[in-house]
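The structures considered in this document are given below.
Every number here is computed from the coordinates shown, using simple stated rules; none is lab data. Not measured: the values here are computed from a predicted model. Cβ atoms are built from the backbone, for glycine too; each structure is taken alone.
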Structure 1
């Protein structure tokens, strides 16, 4: 393999590694969640953009640096998603359904510390509703 091609491949593989996110295990009662953690501003801004599939038990946990009425949108996001806004203890404040490739704001009903995105209907299909708690949230790293 020629040196320029090898250098390009190494650069691309390094970029892919830099974009991988840590995964923590959460639960909603008996339901296990593998949550990729978006804790930096850049990670939160990218979110699940450009993804075309998301396994049923997989989601993304957005960790915010402070409780506020955070909002989410679906620009460049191809999957229909449900987002649950959570307080600092993991209690679900509200759940919003989000359509792909839209720029509608979906906001926390009250100040939230986290947002958990899952495939559309994930919460409703499992009977999970506002007031329920997401377990394992204490394992989330701090925002940076």
Structure 2
């Protein structure tokens, strides 16, 4: 469990108030190594009363300020992960998603500048707004 002060500092850096709900959800995301669904987050909140609407709004606020992002799993359900790795901001376009083919967990993997794959130049009116790298294989726990 991360200290409330550290969690409040992170929220403050992103212009968010340190409400109880935000602190609880942020702590769950900080502790996770994988992207989590709404149900996953609710199951990891112990002894706290957090309704689904508050959870949706909290996650939406994290995404809107760039603290977290959402990624669709193979069943097209949204999973959420922080855009922080080792207290370092990770941009949406400078990390890859590793999907374990056995347990279906999704891991965010930061990439260095030399690791990035160039985006193809698109002619004929295509406009690229974002891109995503998805890698499939077996995670360490399933290997």
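For the reader, a short list of remarks on this structure follows.
- Looking at relative contact order in percent (Cα under 8 Å, 6 or more apart) over structures 1, 2, structure 1 comes out largest.
- For P(r) over Cα pairs in 5 Å bins from 0, in percent, for residues 37-76 alone computed as 6, 20, 29, 27, 13, 6, 0, the structure of 1, 2 it came from: 1
- Computing helix-only ellipticity at 222 nm (-39500 (n - 2.57) for each DSSP H run of 4 or more, over all residues; to 500) across structures 1, 2 gives -5500 for structure 1.
- For the structures shown (1, 2), Rg/Rh (Cα atoms, Kirkwood Rh) is largest in 1.
- Read-out FRET efficiency 1/(1 + (r/R0)^6) of positions 21 and 101 (r between Cβ atoms, R0 = 35 Å, to 0.05), computed value 0.95, structure in 1, 2: 1
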